[in-house]
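So, here's a batch of structures to check.
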Structure P
Amino acid sequence: MPAPQRTVCFVLPSLNGGGAERAAVQVLNALDAGKWRRIMYLFSREGPYLDALDPSIELVAGGGGSRLRRWRELRRFLRRTRPDLVVSFLSYFSVLSASLAAHAGSRVVFNQQTPMSAFLDDADYHWRQPWHRRAFALVTAVGYRLADAIVATSDGVARDLVERFGVRADRIRVLHNPVDLNAVTRAAAEPLDAAHQQRWVHPVIVSAGRLAHAKNYPLLIDAMAALRERVPAILFILGAGDLEAELRSRVSERHLDDAVIFAGFQSNPWKYLARADAFVLTSRYEGFGNVLVEAMACGVPVVATASPGTREIVRDGVDGLLVERHEPEAVASALERVLTDEPLHGRLAAGARTSALRFSLPTIAAAYERVLEGFAR
């Protein structure tokens, strides 16, 4: 007889945002519907990835309101449905406490997308204040010990939990985020917007990500100023965020108004990536860095500042260049090498396409299937 169907519930605040939300949708879509009753629970039914969710998945959304109200709604839902596994992408401690209070016997899994210690130091978040940061760090240490298991997106994220927060290594499984390589290839074939096509003068560098502290766009802008003294490159920045006005001012101060184009949020960034001569990511930290894999899938050499997530993806000199020193000249030199050394460019482009296969959706989904089955026993 076939094994009985288990119930897995992925919980997220919404389907707004980036890597975590997209990974949750892709993994849940790919889980075997014959083995799993698949549920996605959202605190708020909103976000661009709603349309990407498989219609066969049960989508449940809370009614919003205060944190306490959202917590009570989740607790009632878990008590009623009694899932075998509750997998939390963000809002970890609300999900953990609601699951425990529901007394449903569910096993709780945290999906950790970023190095928690770097997250606590991120200027974009209010707990950067010393007392708030210490309190959150304490809650983190306690909460991660109470969770039944943890999925980390990279070895670096896992190591951070072990070394900084005392999580036992045997309770962590490293599973990379998936990338739908076929979808990337299809989307990359679409034409550029006419206004951007007019300004697309090679060599072109593309960067993508929210305009926030963690992405360290000031470093990239300063690197462009240094690079432009040697190479007449153009930079397209894909993304939106609170720092846009500040970054535009920095571009003007560096006399780069004709060389840096803020393209805003793009629902299809891959058509830009596929046409670029190089992709660059200058983040202060990354838990993984989906966009690096997407650029590599497009056959584009990548340059990335080294951090736990980027080291997991980029093999320096094989499919991209890693920049250990987060300094303008170091980034500029790496970009100059990629743009001016044709044999290197060709070798990195070929290596990038091959490396991207490691993170294909079928490969990662199969790994998730095995790990979640183990957690549910």
Structure Q
Amino acid sequence: MTPWKAAKISDLTRDIDTPSLVLDLDAFERNLAKMQMSLSGSNVRLRPHAKSHKCPEIALRQIEMGAVGICCQKVSEAACFVDQGIQDILVTNQVVGTCKIEHLMGLAKRARMGVLVDHAEQVSALSAAATAHGATLDVYVEVDVGAGRCGVPPGNAAAILAHAVHNATGLNFAGLQCYHGSAQHLRTPSERQEAIRYATECALQSRRSIEALGITVPVITGAGTGSFMHELDSKVFTEIQAGSYVFMDRDYANNERGPNDPEFEHALFILTSVMSINQKGKVVVDAGLKASSVDSGMPGVWQRPGYLYIKASDEHGVVTLPETETINLADQIWLIPGHCDPTVNLYDEIICVRNGKVEEIWPISARGAVL
């Protein structure tokens, strides 16, 4: 926590202290509207992933626009949203261990909570805890649809686990989690289409195996910002979990858009200032590794053609500029995060701007919630 605020309401954007996380409200609101418009006329509902923003104010705006609830990745993350009034949350993760399960049951008595399983022991532990607490928990069987991470194989294995959930006290079999994470950043539309075609086959095979046991599959949920139009077109998925569309980071923008893909705008930026100009053709800015995640590559430079952010250390970033360009100490440079999710987790608040002024400041309440 910093000892003072980087900005206050009505400050001019140029007076925001740096480095700061800044949201262009106009672009953000257009992104919200474009997602809802993409789903209009379909029976597919939106459950956006809040791990991208960790901000209850954004979640509330998404629900106001038509989302049925949100996804969270961790129980502690979900707790921050329940505390702010969010009443329908799917934890898209396996929750293992007595401490985490106890916290999950506490939330399940305050809000509708869902969770994933991919092993029978998880089912037994959740059922015992739900029974002891007098709680009911939505449980989704996670199917490995190509990411090679968590999940059971499609088909019979998914049916066996769904049957165990269906018969367990305190648990409601809510459906299937079929998220293909590694498909999100396949660069060409044809690559993403092929990956989601396979994911859809896995989901369909699993649904048929479960229905053969006389069990209804209420929801098939998954998809991300990079692929959701393919899940939408599949007519198999009934729920979309895209999250990064609200911000549109640099790595997602590197994807080649398909002909029907909506064009989301960059809305989230790291505002940084020039702190050193002693090297020809280079400047040093005050945003380094502690201001921007670089797991998906270096941040981009917004609206300065020819500028490249080439290197980051703890508190410094090196930016090269064209030979013809000059820049002064304290000049602001707007950076596009390479990966919005871990970048957001570095900040206490999002400074929201419109027309060159600070309009709102939103706390990132779930920052650091990794339990």
Structure R
Amino acid sequence: MNIGYRNISRRMPFMIDHYDAFISYRHTDKDIRVAGRIQSDLEHFYIPHKIRKATGRKRIDRIFLDKDELGAASNLSSELSEALENAEHLIVICSTATGESVWVQREIEYFLRNHTRRQITTVLVDGEPEDVIPDILKYEEKTVTDPDGSTRTVRVPQEPLSCDYRLPRRKAKKEELPRLASKLLECSYDELMNRRRTFMIRRLAFIISLIFAAIMAFDAYLIYSSIMIRKNFESSLRNQSVYLAKESLDALDDDQRILALQLALESVQNGSADSRPITPQSIRALTDSTYSYKTRDGLGIEDIWSYHMHDRMYNNTYRLSSSGKRLAAWDRTGNIRVWDTESHDILFSVNKQSGYFTIHG
């Protein structure tokens, strides 16, 4: 069969003195494809920690694979011969085309000069085992002595270890590649699978924990963003209140009292579910535009007039008419009063506690 290096274009000027495995195969498209996959998968095969400790092997990294096809009349080159001698295991790719290759047979024969059959593994690419595995691996010739003392050679059936790569690629990599790796590592297949399963479970748990942490971090970011958006919105409302209060005072300075009063009221309420925060500027604008207080001797303040209700009032429980001449208010127990904003007289009142209402003037 045709054999060679992992990368024929980068051959070293000297031979490596040891190979984990030598891959023997027939140069057909399917066999080349499977041989390349096996080489790559073995070189990237993860060996669990406890298997590493038990075998002293950290990885499988020396797989001899020749990509040059030998001519029909060629003999095994010194390079191939040395590689077969220095290889720990022989992997034979078996397909319906294997029987057509003289070199697969020669490589098996040469390998058996210095190794045992236990160090040979077959990989089934297509066909049935009895049809594609070379006879040299299915039978072993032994010399037996008959009762009369004569000797003869008999063929004893053998069952070489085979990895089934006729399976779908993913399944073959999951089930058959570990079987091949366990042979090269000289460890139990079941132990290797159990260790790999434990590793996969731990890795999955780690990945899930990373995903969970990422979700938690994202949730925290969303909460933080929501808080910041809310703070920015409240800051915007506060700035609006300050702006409206300033506009109210400017309007009052221009003798536009009704506009000033409307702006002052707007600075403390906006008619939506999100009430504006009460700011000192809004209170100042409201008290100035309603003429509620006046200064005395430049110090404290006293009320000029005030509007009173029977019970406690809430935000937005008063209204100013469009003309600005009427102010209506109601408290939490349902009492209602209407004042004249110029004379400050009560024009209408309802006392819910007594059940009576009064119209004044």
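Quick notes on this structure:
- When volume of the Cα convex hull per residue in Å³, for residues 33-96 alone is worked out for each of P, Q, R, structure R gives the greatest result.
- Ranking P, Q, R by relative contact order in percent (Cα under 8 Å, 6 or more apart), the structure that comes out highest: Q
- When distance in nm of label points 7 Å out along Cα→Cβ at positions 65 and 225 is calculated for each of structures P, Q, R, structure P comes out greatest.
FYI, it's all coordinate maths here, none of it is from the lab. Small disclaimer: the values here were computed from a predicted structure and weren't measured. Cβ atoms are built from the backbone, for glycine too; each structure is taken alone.
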